[in-house]
Structure 1
Amino acid sequence: MAIIQPAHVGRSVRWGGLLIALGAIQFAVANAWVQSRYGGYSLLTNYISDLGNTSTSPLPSVFNVSIIVLGVFAFFGILLAWGGFPRGGPRVVGLFLLLIASIAAVLVGLYPENVNGTVHDTASLLVFLPAGLALVIVSNGMKPGTMWYGYRAFTLLLGLVILFSLAYYAPTQAYSTTWDPGLIERLIVYPILLWAVVVGIHLARLPRFSGSGSPTPT
């Protein structure tokens, strides 16, 4: 089967991919660093946002700045890499949802859980739900014959993990009955980060093509 190449993949797509991947990687590193300094912190019972709590976290600014950087890198990375995704409705809708999630991530960092819980919780939901929906939608555009088909099942699976975890997490949070809330929240967040790293690297490695579709030197 012939591979359908994008009409043009320029440096902007590669830079966008790098921004997306680097944003996720630096956030993961920041999480690990703050966790290592947070006495008694549990991956099972502590929320991720506890790392940014200005009253209890040992390094709240590290976490909060890191998630803001994540949101900013993701937002501009998506815009730059837009042309590297398969054309069509799934790209438009899916990437637009990811832009919403990126903006919401910035708000999560600007409003820690103990500073403004309402804004923080709303922003968190606007990260989780749009991101999960986006992955499911974008996967529908990763059709056979494109350079993305090998990522279709991976993207769909991660999107479904996010949505199913959120479907359990959100209602039980309202009644404080969530089993191991830290674990469930990580089943929502970690797939987003994993997808960002893998897809960001894929975007950064896409070959450049001229308007005619023929390869150009890199």
Structure 2
Amino acid sequence: MATSEYEAMAWYYDALLEPVLASMRRRIVAMAEVRQGMKVLEVACGTGAQAVRFKKTGADYTGVDLSAAMLEVAGRKKLECLHADGTNLPLPDAGFDLSTISLALHEVDPVIRRRIIEEMVRVTKPGGILLLADYAVSARRDPYSRLTGASIHLIEKMVGGSHYSNYRVFMASGGLDAFTRPFGLEPAGERRIFGDTIALLKLRR
């Protein structure tokens, strides 16, 4: 989705999506095993819906997003986030115990997608964790999985434009699992949700 589209929907983003995504956000924090004082980076932090959950654990949280309107909403939640590009993070090497991104990789150009992960790897400590959440190609054929997959496709198609084109390339290439393999990161955990249509991948740097 273009930054301008996020600017337009920032004020109702939480009301629209949080009822659906709240369970995923709880699982991300649990899977990350966040502890008091742990340095956490979230790329594409948006309105800070995930950030609030990280902060409750006592984490030392940093969020980054390109949308000024989304960050304004996050600011109202008393979150301090950076207005910056995930492909060129204004952050030092190896500064974070955990770097995470949720449901943003599929919507950007493949070159940008790779650059975001390269930057996340750069700023994560050796032995630290990258936790990625995005669409997966589900092997399930039960009604729930089929309905969820069809609903996701319809939503992405309705958004249209480059967002939909990038989503189609992402899924045709094998989704999140296939995308992460070339980076050589060590698998440290995996969970599938919503009929296996979304993967939560825990990878060690």
Structure 3
Amino acid sequence: MRDEDEWIARIEGVLPAYITVEQYRANLARLAVNAPHADTPGAVRFGPALLAGLLRCGRCRRRMTVSYHVDAGKSRTSYNCTGARAEWGGPNCQQVIGRCLDALVTGQVLAALTPAALAVSVRAAEQLLNDRAALARIWDQRLERARIEVDRAHRCYRLAEPENRLVVRHLEKDWEEAMRAQQHLVEEHDRFLNSTPPHLSAADKTALATAAADLPAL
């Protein structure tokens, strides 16, 4: 029997409908990390807690759980170490208020990202331009199809025998409908160009620069 990795390598890049070997291995790694074991973070859970599945107790090294509750009408979050109680009925190890801890970690992450703010803004601009270029190509294809439909309907109308009045009227109607559809598409395209220009406007550049300079607000 062939080794699994050898078998995967043999079909790599041959069947485009399948994911790449790198993506396959990344999926396996993600599944392993998402497994609900004590030594893995586990899958992302519902709720606003930032460190769910990531925080471990500084005393016993067990993974801390998250609790959500309402205090004086306000939602509260806490991280609790209840491993000892769950395992052998011991006391809770410790409890940490989630709001202040999440704020501390958020500040540390943003401080680490701040030096790369310019690179982030440049990459965002490139991605925005790439997205617009992709949309422009789709519009070009739609307009080309509309032109082909109009030309086809026009040729059919011109080749029809004049004495076949019913056929001529039907083909003339098809031609007019194709032209109306083309005109409607051209108007939609004009609105698209007005709302999504192919280049970044001054307002776009200002917004990106502002966002890069103020990561907490972003």
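Comparing distance in nm of label points 7 Å out along Cα→Cβ at positions 42 and 114 across structures 1, 2, 3, which is largest?
On the way: 1: 1.9; 2: 2.9; 3: 3.4.
Once distance in nm of label points 7 Å out along Cα→Cβ at positions 42 and 114 is worked out for each structure, 3 has the highest.
State the single structure among 1, 2, 3 that was used to calculate helix-only ellipticity at 222 nm (-39500 (n - 2.57) for each DSSP H run of 4 or more, over all residues; to 500), giving -20500.
On the way: 1: -23000; 2: -14000; 3: -20500.
It must be structure 3, since only it matches.
Can you spot which of 1, 2, 3 the value 31 was calculated from, given it is relative contact order in percent (Cα under 8 Å, 6 or more apart)? Before the final figure, lay out each step's value.
On the way: 1: 31; 2: 19; 3: 12.
Checking each candidate, the match is 1.
Here semi-axes √(5λ) of the Cα gyration tensor in Å was calculated and came to 58, 28, 20; which of the structures 1, 2, 3 was it taken from?
Values: 1: 33, 18, 14; 2: 24, 20, 17; 3: 58, 28, 20.
Value 58, 28, 20 for semi-axes √(5λ) of the Cα gyration tensor in Å corresponds to 3 out of 1, 2, 3.
Where a number appears in this text, it was derived from the coordinates with a stated rule and is not lab data. Quick caveat: nothing in here was measured; it's all calculated off a predicted structure. Cβ atoms are built from the backbone, for glycine too; each structure is taken alone.
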